[in-house]
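There are structures below to look over.
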Structure I
Amino acid sequence: MPKLKNHSGAKKRVRVTATGKYKNRKAGRRHLLAPEKASIKRERREAGIIEANSPEGKFLKKYLPMK
């Protein structure tokens, strides 16, 4: 059987939490942040949490078998 490896792109972008969920950073946080409303700033500050049993979570489970 071949050796299991993590997907190098996925391991740079996603972390696994202690409860088995996946945590990722949201896009669009590099520049042009000054004209945003406070409510949008709060909303974007939250981390993206992906449940393990969602379709994206099942895909990530395949991409990150060693985590």
Structure II
Amino acid sequence: MQKCELTGKGKQYGSNVSFSQRHTKKVWKPNLQMKTVVVDGKKVQMKLSTQAIRTLKKKGLLGATLPTEAK
């Protein structure tokens, strides 16, 4: 499903309008990315919109990269 798991951002519906004013149905889909986020010490994969990812990075809740585990 095309929906951000954090913000709930989803599809938007509207019309393409040509020069001759014909209306055809159109769907705008959000730009979703799979990201691994640490929640309560556990790694969880989430489908996030790019806007949500930017906000999390700005707030410092999502680092540029997650630290890798030592082997």
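Which of I, II yields 4.2 for distance in nm of label points 7 Å out along Cα→Cβ at positions 20 and 52, as computed?
Derived from the structure labelled II.
Comparing Rg/Rh (Cα atoms, Kirkwood Rh) across structures I, II, which is largest?
Top value of Rg/Rh (Cα atoms, Kirkwood Rh) goes to structure II.
Taking relative contact order in percent (Cα under 8 Å, 6 or more apart) as the quantity of interest, name the structure among I, II where it is greatest.
I
Of the structures labelled I, II, one was used to calculate helix-only ellipticity at 222 nm (-39500 (n - 2.57) for each DSSP H run of 4 or more, over all residues; to 500), giving -9000. Name it.
Value -9000 for helix-only ellipticity at 222 nm (-39500 (n - 2.57) for each DSSP H run of 4 or more, over all residues; to 500) corresponds to I out of I, II.
Since every read-out is calculated from the coordinates, none of them should be taken as a lab result. Just so you know, these numbers come straight off a predicted model, no measurement behind them. Cβ atoms are built from the backbone, for glycine too; each structure is taken alone.
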